[in-house]
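> The data blocks that follow each hold one structure.
Here, each number is a calculation from the coordinates, and none is a lab measurement. A quick note: this is a predicted structure, and the numbers were derived from the prediction, not measured. Cβ atoms are built from the backbone, for glycine too; each structure is taken alone.
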Structure I
Amino acid sequence: MKTSAPPLTSPSTTTETILKIEGQHPLSGEVKISGAKNSALAIMAGTLLCSDQCRLTNIPNLADIKRMVEVIAALGVNITAAPGSLDFDTRHLSTTEAPYELVSKLRASFFIIGPLLARLGEAKVPMPGGCAIGARPVDLHVRGLQAMGADVIIEHGVVQAKIRGNRRRLQGTKIYLDYPSVGATETLMMAATLAEGETVLENAAQEPEIVDLANFCRSMGAKITGDGSNKIVIQGCDRLHTTDYPIIPDRIEAGTFLVAGAITQSEFSIFPVVPDHLLPVIAKLEATGTKVIAEGPNRLRIKPQGILRATDIETLPYPGFPTDMQAQFMALLTLCEGSSVVTETVFENRMHHVAEFKRMGADVKVKGNNAIIKGVPFLSGAPVMATDLRASAALVLVGLAAEGTTIMREVHHMDRGYDDLEGKFKALGAKIERLTATL
């Protein structure tokens, strides 16, 4: 008995976006720094506090921004987008429940819980998603909202909050944060703007993005003092009015380009920046032997000096060295003469980039939350995979400095937080291009 062979089928093919980087090309010129991602996301949530219309400008073109637009639009807000700006009409805000399929992709979308609760009296927000770089729990947000008079339960992965009893507004109170969490500080500060009475946040986060959010809220009539310090005082208002507000420049993007100048030994300028926001990064660059020159109040120039010396860094809440610059600075340290130690104190599991650095010839050993880096004379291009947002930028940096060709996969991580990173590097003279590869 004969049996027929199964028909021949061609294997299915899939495609993936990759970055191809040809290393060791000098950079020169100037880079325009985009608006701050972390400011923009929090301030977008803050538009829900306004019962009118708001315009935000200097908005970066990022995947995370587009996701946040989808989350807020799902609540009944009409959003009009133009290059670099977003207009929000929140007069018809009606939905108190954010869709899981959107929130699960973006951690910052959890920020809407404070404004929703303050404005509508209740909120249902799924536990957030985003980069897989640590637990980053929401317990500080929850305890703070409970202290302000909300009943909060977490059920089936959804945080459900409702103002307690027959009250229509949250109640001002004194809240001590066990840790100066940026997200908790932003959530509670926003909720307090429409609360009844005075709210005091002790051990608050001091990041520039907190100050930017407070400035935005003040532009709508909120009464906030102390932002930028560890004690923020908010006097609640009945309502907030319309505003037109520009987002500050992104200090992490600015820091990434400064490190790019150092690692490629290239001289170029970046603008606009707020130099005070970059002090810890500038200090550590200078410790490696690299000069950073102020060319104006919002313009810096990176001036490598032909040598790179090892230095230690420890990530800390602002005004310490930012955890969001840890991977990029470690990339630089792989080529610094001597041994360096990087200590990560803000997030656990934030050293996935080390394995990719080692593929390119770096000498790095990880022990707990410490990485010991011994500088090597050169790195070699290799196929690498981005594991999170900042790791993707770090791999671009080592690719620019390495001998030969580097191919980076999982480019979507980079697109979450960098506005046309490869385009900006191309304009400086880098040999970098985005391609579609068949897998």
Structure II
Amino acid sequence: MALTSFLTVSKHIQSILNENHIDSRRDAGPGLWVSALLPTSIIIGQIKYSTTYKYKAAACISCGLLLHTILHLIKTYHLKPSSSCDIILTSLVTFLLLNYFTLEGLLLSAVFSSICMFCYPKIILPLMKLCPYSFTYGEATLICQSFIIFLITFLVREDNHSQNCMEIGTTVLQFGIICLVGIVTLSYYHDLKGRPLEFYCLVGFIVIFVLIPSLNFLIGENPLKWVFHLVTEDAVTIKLMGFWSICTILAVVAVLTQVGSNEKATTAIRKVFHLLALLVFVPGIIFKPCLLYVASGVVFAIFIFLDTLRILEMPPLGGILQDGFSKFSDEKDEGPVALTPIYLLAGCALPLWMHPAAGNFLPDILPLISGLLSVGIGDSAASICGSLVGKNKWPGSKKTKEGTAACFLSQLFLVIALIHYGYVPRTNLIRPTFAIAICSLVEAKTEQVDNIVLPLLMYIMLM
């Protein structure tokens, strides 16, 4: 009964997309279940941990987004369009939660809740139309939810003046990414494609006259000095930065070598970047989580900026980036945006970005490495093993049972190794084994982008 209802709603959503002449990602269903992953992850974090002021606001917004998702699916099942009553109801629930759990007051709580619940359903279809063949419906809702939560948590200010490394890093990253979004938006609006002088003048103006002075005001010190102190804090930090630099050089060499070969990158070659992500994230999470938190956010912004250079054909890197994109793109990169590297980074970093206690000592690091487990280890093992020795395919899927077995065993082996070295409690094996089994099966069957959905699913089960 539940499966039949789910399939019915999926068909109705696909009909809505077709009626609006929206081209979703090929060979993939709507992925409605993806809409619930991000709000659920944040809500569970609020329930299980003592959280910051910003996280409480994010959890309140997540409740409203999850409620809206449920109402929308029910209405779609009954072939009824969403109404203003849905927006009013979800806004009211979000307003009550914000007013109770935060100190924003009646006015700001009402403004934030109304903006979120009104804008969220209005930006999903335009996003899919702006980036044809890039997203399924579920993936588009995930992107829109992320944007809404990101924006509101930036606007909400902490209720204390003593900020730790993670909180300052959050402010730096949020405002930096907002400035980057401003650059991308202005470049699109003024059609700066092939106009490098105007583009680089815009970038320089925003960095020098907007980004740095504003961050100096927001964090109470020179942001460049704060970043320098962060990356030279002690000997461990310097060694870690050196190791990450080597990994970065290896990644650049791998890209340039593939570009020079004039051949499409194979699955095994693409999985090299999964291995490099594993080498970067594991020591960072263990030794310097705040440094990794900031560094991953900076690299995320760099990826978006580089893809902007590629799309706008900006010299001197635009042509090289386009060559790299053509060699490494797969079936998920049919749209205008190079989503594969962004998804890989986001999938590995999302647990660290979302975890309410990521900056504190955690006796169990499994939730923080849920992306590394599912994507860096499991997905890589499944792809490589499946392409090399896979013979028995799952019904209705290109994935093989041998690949799924490799996915499960590789993740389980890493968890056992972490238990042996004391990074995971010895009593904590049943839950990760169950989570690994579920994610391995989802990896084999899902049509959604596994670099994003698997880390979120694993994170929910390991929290």
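> Can you rank I, II by relative contact order in percent (Cα under 8 Å, 6 or more apart) and just name the one with the largest value? Mind dumping the intermediate values first?
Details: I: 21; II: 17.
Structure I comes out on top.
> Quick check on the output: 39, 28, 20 is semi-axes √(5λ) of the Cα gyration tensor in Å, derived from one of I, II. Which one produced it?
Values: I: 39, 28, 20; II: 30, 29, 26.
Structure I accounts for this read-out.
> Let me ask something additional. Using distance in nm of label points 7 Å out along Cα→Cβ at positions 101 and 405 as the calculated read-out, with 3.9 as its value, let me know the right label among I, II.
For distance in nm of label points 7 Å out along Cα→Cβ at positions 101 and 405, the value 3.9 is produced by structure I.
> Quick check for you: by distance in nm of label points 7 Å out along Cα→Cβ at positions 237 and 309, which of I, II is greatest?
On the way: I: 5.0; II: 2.7.
When distance in nm of label points 7 Å out along Cα→Cβ at positions 237 and 309 is computed for each of I, II, structure I gives the biggest number.
> Here Rg and Dmax of the Cα atoms in Å, for residues 197-284 alone was calculated and came to 16.8, 55; which of the structures I, II was it taken from? Each step should come with its number before you reach the end.
Details: I: 16.8, 55; II: 18.3, 50.
Comparing all candidates, it corresponds to I.
> Can you spot which of I, II the value -8500 was calculated from, given it is helix-only ellipticity at 222 nm (-39500 (n - 2.57) for each DSSP H run of 4 or more, over all residues; to 500)? All intermediate terms of the calculation are to be shown ahead of the outcome.
Details: I: -8500; II: -24000.
It must be structure I, since only it matches.
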